[in-house]
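Values quoted throughout were computed directly from the atomic coordinates according to the rules given, and no laboratory measurement underlies them. Just so we're clear, the structure is a prediction, and the values are computed from it rather than from any experiment. Cβ atoms are built from the backbone, for glycine too; each structure is taken alone.
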Structure P
Amino acid sequence: MLTPFRNEPYTDFTIEANARAYRAALEQVGRQLGQSYPLIIGGEAIMTEETSTSINPARPDQVVGRFAKATVEHADQAIRAAAQAFERWRFVPPAERAGYLLKAAAIMRRRKHELAAWMTYEVSKSWAEADADVAEAIDFCEYYARQMLRLAGAQEVVPYPGESNELHYIPLGVGVVIPPWNFPLAILVGMTTAALVAGNTVVLKPASASPTIAAQFVAIMNEECQLPPGVLNFVPGPGGAMGDALVDHPLTRFIAFTGSKEVGLRIFERAAKRQPGQNWLKRTILEMGGKDAIVVDESADLDLAAEAITLSAFGFQGQKCSACSRAIVVDAVYDQVLERVIERARALTVGDPAQQGVFMGAVIDRNAFAKIKDYIAIGKGDGRLVLGGEAGDGAEGFFIPPTIIADVPETSRVACEEIFGPVLAFLRARDFDDAERLFNASEYGLTGGLISRNRERIERAKRTFHVGNLYINRKITGALVGVQPFGGFNMSGTDSKAGGPDYLLLFTQAKSITERF
C-alpha cells in the first residue's frame, strides 16, 4: 500500500556535501555535452539529415545537444505508432500504469543532481531553481500515480433497484504533448505522465530550446522503466508545419500545451476544426501565461512586500508564467516599497548559474534577449528606469540584469503584455479600490498576490482578485503539487489545475454502464 503523498524536499546547498555532489553532477553532465539524439517513434531510433542544436544561454558557443529534426512525415508516423500502441496500453491495469510513474520518480530521485545539472546548462537555471524543477517532476509522478489509483475502477453512483450501475473513467486515445522550455522537466513530466497513467499514448514534441532534458526523461521512461514501444514517442522539430501536423492529425485525440498565448490560441483554433476521418472533438489542455501582479496596501509589512516582489519578479530571470511583472502599490507607501525592492534587486547576483550562489542566469536565447531589450526601451519611454536596463550584445551570454521601471502608466505595453524576462513595472494606485481595478485590468488571470495586514481587504481579495492562484502575504511563484493546484483564467488558458485532484479527468472520458437484472 502506498504511503500518503508528500512533496519532494528541496536540496540544501549550504550543506557542503550537497554542494560537492552538485559540482560533481555538473562535471559529469559537462562531459556529455554535444551528443546527438534521435527521434523515437514506435520504439525505433531515427536519425535525420537535418538537425538542430540546443545551446547554453550563458555560453552561446557551447552546444548542449544535437537533435534529429522531425518532419511532417515523422509526425504522421509518430501519431500512427501511438494509435497502434494505444490498442494495447488502454487495457493495461491502472495500478500497473501507476507503477511506471512510481519507478520513474524513484529513478529521478536517485539522479536528481544530474537532471538538474542538465537544466543548468541547457536553460541557465540556478542550482536552486533546477533542483526545484526536478523535485516538481518527481511530485507529479508520485501524485498522479496515486490519483489514478483513486480513479481506477467503478466510481460511486446512486443505487437503483433492479439494476447494477457503474461509472468508469477510460482513456481518450493519442495525445500530443507540447511543453515549454522554462520548466523543461517538471511541466513536461506533469503533462506526459498524466496522459500516460490515464491510459493514453503520447507524441511528445519538446520545446526547441530544451530538447536535451526532454530526451533524458524519454530515456528514463522507455529504456529504464521499459514502457512498451509506441506508448511514448519523441519528435523534436519545428513548431510550425510539424507542430501543426501533430495538432491537425485526425487520429490526435487531445493536445496538452504550455506556452505563449499566441501559440495556445493557434492550437485552440486548429483543434476545433474537424478533419476528414476524425470522429471526435479534440480536447485541449492549454496553459498560456500571465501578466501577474502583487498588490501592496498601506497596512502591509513593507519588508515582506519587497521580498515577495523581488523573489517573484526575478527568480529564474522572470521567465515564469507566474512571475510578478507588475507591482501595484497604493500611493501612501509607493515610494517606500519601490526603494526597498530596488535595494534587494540590486543585491542579486547575475552570471553563469553553474557557479554556486548565482541567483540569475541568462535569458533563454537571442530572440528573447532582443525582445526583452525592446520592452525595456518601451518602458524607459513610458515610465522611469530606476534599476538595470543595461545589456550587452549577448556574445558572452544572454544576460539581462534585474530591471525596474517606475511610474508606469496602466496603458503601457510593459504593464499589459507578457515580457517573460527580468523586467518589473511599478504602478501607482490611488487607493485599494484603484489597486483592485488595476489588478483585474488584464486579459490574463494566472497568479497574483496581496500583501496586507487588513483582514477585510484580504477577504475581499479572495472574492474579487480574478486569478487561478492567489497568494496572500508571500511570493506568487513556487506552487507545490497537490498543495496549490496550478492554472489560471481568461487568456491564461483553459482553467485546468495541474497537480490537482481533477487534472487526470482532463485526460479521460466517463463511461456509464447499466445492467438490469
Structure Q
Amino acid sequence: MTKFSDLLEDMRRRQEAILNGGGADKLAQRRAKGLLTARDRLDTLFDEATFQEMGAHVRHSARHFGMESKNLPADGVVVGTGYVNGRMVSAFAQDFTVLGGSLGKMHAKKIVTMMEEAAKFGSPVVAFKDSAGARIQEGVDALSGYGCVFYQNVLLSGVVPQIAVVCGPCAGGASYSPALMDFVIMTRSNAYMFITGPEVIKAVTGRAVTMQEVGGADMHAAVSGNVHFLAEDDADAIRIVKKLLSFLPQNNSEDPPHRPSADIALAEDDGVRTLIPDDPQLPMDVRRVIEHIVDPGEFLEVHRSFAENIIVGFGRVEGIVVGIVANEPTVRAGALDMDASDKAARFIRFCNCFNIPLVTLVDVPGFLPGVEQERGGIIRHGAKMLFAYASCTTPKVTVILRKAYGGSYLAMCAREMGADFVFAWPTAEIAVMGAEGAVTVLYAKELKAAADPKAKAKEFAAAYRAEFASPYQAAAHGYITDVIDPALTRSTVALALRKALSKRDIRPPKKHGNIPL
C-alpha cells in the first residue's frame, strides 16, 4: 500500500515539473533577454496569491505523429482565473518554452474550457499570445483546435470583454483569434503577427520584405489597424491591460465600474475658451478639449496611431465611465475617411455591447474627398458609423464644437441618429456644406458680376453662416438641446450623463441587423 507521504511527494514532484515548463535553462534564457515567462505574465497580471490554475495535468495524446516521447508540461499553455484589482478575470498564457507554445488539440481544449467558464462566471478574458503556431505533429487535430478557439471567441463576443496580448510570435491561423477579440495589445520587440511571412511573400510574389513591414507592432498599430495599443515590453502590456479593465464591466449584464461623484462640479472652466482659435479655418487640438472634459488622468486613448483624424478612448466624467469619439482637426482637418469610419464604428459597437455611455465631440468638415476613397468604398465605410450610432442604445451625448457639415454631421451622432442630448458651442456651424462652398453654388451669378468677387464671396459667406449655419438655426428646429458656453462643457456633459444612466431603449425584435461590412 502506497503511503500518504509518498503520494504527497509524487504530487509535489509533478507540480515542480509543470512549473518548470520547458526546463530551468529555457526559463532562465527568456528572463536573461528581459522577457517574462508564461507564468511570470500571469503572476504579474493577477493580484498576489489569487491565481488558480486549470488543467495543469492535461497532456497531448501520444497517438500523434512523432509525439510518443514528448513531455509537454501543461501542454504548453497555462490557464486559470484570478483577481485583477479585486475583480475576477480568466486568462491563459502560451508557454513558448514548451514546443514553442504550439497549439494542439488538448492545448486548445484547455483554452476553450476556460472560455466556457468565463461565459458562465461572467468574467473578462485576457490571452497572452506567444506561439509558434499549429502543432504540425498533430495534423488536422491542431486545425480543429484552432477552430474551437475561434468559435468560442465569437460566442463570447459581446458577452465578456476579450483582450489579447501579443507578446511573441502569432502567425498564420493563430492571428485570427486576436482579430476576433475586442482589443489587441502588442509589444514592440519579440512580437510579430501575420498570415504569410516574408519568406512566403517573396516565394509567391517575388517581393522582398522585412518581418517588421508585414508583422511588426508599429505597422499593425499605424497601418493595418489590427493593434489597439503598443507596449514597450511585457510589463507595459500588463499595465495597459489593467488600465483598460478599470473602465470595463465584467460582462454585458453589468454596468461599467462607475464611481459617481457625490456632487457634480458646476464651475466654469475658462481654460476651454482659450483653446478655440479666433480664425475658424485654424485647427483646434481636440485632445486638449478632452482633457478639460474628463476627470484628471482618466483618459485611455484606443488606436492612437491608426486613423489619427479621429480619436476614440475611455474616460470618466465626474466618475461616470464613458467612451469618447472625437474628430481631430489637426489631422486631415478632422475629415472622415475609410479608416476613421472603421475605427469609430468598431469602438461605438463595443461600447454598446458593454453598456458604456458615449460622448461625441464634433468638428468635422465632411467625408474625405478623393478617387481612392470613392473606389475604396467610403460609402460603405461611412455607413458603418451611421449603423453603429443608430443601433447603439447606451446614453449618447453629442457636443458640436465647430464644423458639422453634410453627411458627416449625421455620422457623428446627430439627434436623428439617436443622440439623447445634443449641445453646441456658439462657434458651431451646421450646414449641408461649408459657407465658402455654399456661396459658390448659391451665388455664382452675383459673384461673377461683382467688382471684387473675393470680397463679395467673403460677405456672402459671413451672411450664410449667420443665417443658415448658425447653431441657433438648428436649435430653432429642435435639432439642438441647447447652445452652451464652452466653459460649461464638462458640467453640462456630466449632468446629461447622470440623467441618462437610467435610459431604456426598446428596439424591434430581430436576430441582428446587417451592418454594411
Item checked: Given 16.1 for mean count of other Cβ atoms within 10 Å over residues 385-392, calculated: source structure among P, Q -> P
Notebook entry, point to check: Given that FRET efficiency 1/(1 + (r/R0)^6) of positions 185 and 361 (r between Cβ atoms, R0 = 25 Å, to 0.05), derived from a single structure, equals 0.95, which label among P, Q identifies that structure?
Noted result: P
Notebook entry, point to check: Hey, P(r) over Cα pairs in 20 Å bins from 0, in percent derived from one of P, Q reads 23, 55, 21, 1; which structure?
Noted result: P
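Out of P, Q, which one gives 3.4 for mean projected area of the Cα convex hull in nm², for residues 369-424 alone as computed from the coordinates? The partial results should precede the final answer.
Numbers: P: 3.4; Q: 4.1.
Of the options listed, only P reproduces it.
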Check: Of structures P, Q, which gives 17 when relative contact order in percent (Cα under 8 Å, 6 or more apart) is computed from the coordinates?
Finding: P
Next item on the list: Work out which structure the value 1.00 belongs to, where FRET efficiency 1/(1 + (r/R0)^6) of positions 121 and 217 (r between Cβ atoms, R0 = 30 Å, to 0.05) was derived from one of P, Q.
Entry: P
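Have a look at P, Q and say which one yields 16.1, 53 for Rg and Dmax of the Cα atoms in Å, for residues 25-208 alone, as calculated. If you can, show how the numbers build up before the last one.
Values: P: 19.3, 73; Q: 16.1, 53.
Corresponding structure: Q.
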Next item on the list: Name the one structure among P, Q that mean count of other Cβ atoms within 10 Å over residues 89-96 of 26.4 was derived from.
Entry: Q
